[in-house]
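Each structure below appears as structure tokens.
What follows is calculated from the coordinates using simple rules that are stated; it is not laboratory data. Treat the numbers as computed from the prediction; the structure is a model and nothing was measured. Cβ atoms are built from the backbone, for glycine too; each structure is taken alone.
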Structure 1
Amino acid sequence: MTNPSKPPLAIRLCGPRGFCAGVDRAIQIVVLALKKYGAPVYVRHEIVHNRYVVEGLQARGAVFVEELDEIPAEHQQQPVIFSAHGVPKSVPEDARVRNLFYLDATCPLVSKVHKQAMRHQRLGRHVILIGHAGHPEVIGTMGQLPQGAVSLVETVEDAQNYAPADPDNLGFVTQTTLSVEDTAGIVDILRSRFSNMMAPSAESICYATTNRQDAVKAAAPGCDLFLVVGAPNSSNSRRLVEVALRAGAKNSLLVQRAEEIPWQVIDGREIHTIGLSAGASAPQIIVDEIIDAFRARFDVTVELAETAIENENFPVMSDLRDVELTSADMAFVNGHADS
């Protein structure tokens, strides 16, 4: 039933959206470790790029550090967990030197990129990594190989200007969370310049990135506004904002919570259709919060824009498989509840 006191609004809700299997696994590892070993459990870097998730894990007893030397000596027997983005080889080596017990929550699809890069090098190729400088995943991937064995290419201009020492022995991999179109453009330029450049044996951009971008492309045309739930340091979330604009949305914004939505702008404009998606590290509970916030202001109709169904599941390491989670734990792990 329509509500004549509120203006009508259609929300195109993307599917898939939110947590991917790698994020789900990483969060589950922290929760399982807390239940098995007790607090504190240390986590190097944000386990995933989402403040809501990080704060929820802190409330359960997780302590986030940037480097291993921040772990107090009296807690060296407590586990330290490496984030889903992956780490350079030097980090587990440092953990062993410090006699730390560590659990590696690197996403299996990121680990696959590491292996592809190492395979290129093993076959005598210089490795080109397409990605964003400073991103933890890029730092982790470059850190799998000796210094100087990897060259980072970020943009089309970088690809046009890249001058390798041996143009006939190159192989490339990519960061898993890039824009599919941007990456294809960079690869096309590199291939046109270096015809012998070898691709990885499997696609580097992960299924979750591709699926979420495809859903946004389907939902964005004709949207007055497209909202993406995600953190400013989340690469895959920021790419969704760009994809929405390219696909036809009049405006697109990245928000972490409903309170960040510029309501004063929305209330003063003719808004009939908005798109809504969430990056791979954003929980469903925030998507629900945003829909409820629109329901308070508009007579909302939700339309599902679903382009794929995801059923991937990445198991946790054997050390944690004997721990049982409650239904409340699983709701949090899956992004449907507070901590």
Structure 2
Amino acid sequence: MPNVHRLADEQAAHWDEFVLEHPDATFFHLVGWRSVFERALGHATHYLYAEQDGVITGVLPLVHVKSLLFGNSLSSLAFCSYGGALASDEESVTALEQAAVALGHELGVSAVEFRYRRQSKVERPTKHLYETFSKPLHADMDANMQAIRSKQRNIIRKGMKNGLESRDDTVENFYDAYSESVRNLGTPVFPKKLFATIRDVFPRHVQILSVYNGGAIVSSAMNFYFRNEVCPYYWGGVYAARQLNGNDFLAWEIMRHAAGRGCTLFDFGRSKKDTGSYQWKVNLGFEPTPLFYEYELVRDSEMPDINPLNPKYRLFVEAWKHLPLPVSRLVGPWLARSLG
């Protein structure tokens, strides 16, 4: 059985070397996220790696989220669509997961969560709340347009006729659109520091692309570039975005920019089943595939259920939608940092 260790700073480069060579790696497995969680959100991290004969055979990034309101959990990977053990053999996966559960007991968490894109070989409680969306990108933009359903193609063309334009943008402008969007959805907004830190830690991997109508921002996305993929992970639009067809136009502009950079895959991230964003992504030509969020229960007897679709949060969500925007930007980050 491989040995499992906690990552020291001097080994960080070896961690990323392993990640970049693994075919199933995601952007969220990169070691830089450790700094993001600690600096921007104030959470403790535990980055575990397996090794044999001095060679890394697996990695498992973990974030400890402890909140009076939303519980105490250890997750791979909180605040991210994907995570879970990434390894070159099943023995390393087993060793890493066992070490994570032992750490969970040590920290007194309610549960240890593994966010996998494919179901693991271990039988454990699994949440099927999300599906992820992706599709190929072509160098030929006509082929990319034809892969979109006709109704959505017409909406994109309406956005073009509305005179919308895209441009690379700043964290500040992105945050204006994003924070308004999540307030309108009834969700607390992350602190602006999160997005500034992500851009600081991953300068070569992050692009902010915004759509403008004249001088006014309409919608904006923070896009992650990893190997041959683009993923617009954080996204938001102002109230006028729907009327101006800004969100559909932005999706098209991301495709255009990514194809121009040689990307061959568009990862549109996760959405909850039976939601408006889920159907919108399908209409844009993306194929859904299930995600498997698996749990080792430590102190709890059932899986946690902290999400806006939970009926017990319904009144909170509706009330949050009506908060003045400055208030939501002031209070939201305090709550959102615990909503992993």
**Report entry** Of the structures 1, 2, the one that 1.00 was derived from, the read-out being FRET efficiency 1/(1 + (r/R0)^6) of positions 6 and 30 (r between Cβ atoms, R0 = 35 Å, to 0.05)
**Finding:** 2
Query raised in the report: If distance in nm of label points 7 Å out along Cα→Cβ at positions 14 and 150 comes out at 5.9 when worked out from the coordinates, which of 1, 2 was used?
Result: 2
Report task. Determine which structure produced the value 13.9 for mean count of other Cβ atoms within 10 Å over residues 94-101, calculated from the coordinates; the candidates are 1, 2. Result -> 1
Report task. Determine which structure produced the value 22 for relative contact order in percent (Cα under 8 Å, 6 or more apart), calculated from the coordinates; the candidates are 1, 2. Result -> 2
Report task. Figure out for me which of the structures 1, 2 the number 3.3 belongs to, where distance in nm of label points 7 Å out along Cα→Cβ at positions 126 and 174 was derived from the coordinates. Result -> 2
Report task. For the read-out Rg and Dmax of the Cα atoms in Å, a value of 21.4, 69 was computed from one structure; give its label from 1, 2. Result -> 1
Report task. For mean count of other Cβ atoms within 10 Å over residues 166-173, find whichever of 1, 2 sits highest and give me its label. Result -> 1
Query raised in the report: In terms of mean count of other Cβ atoms within 10 Å over residues 102-109, which of structures 1, 2 is highest?
Result: 1
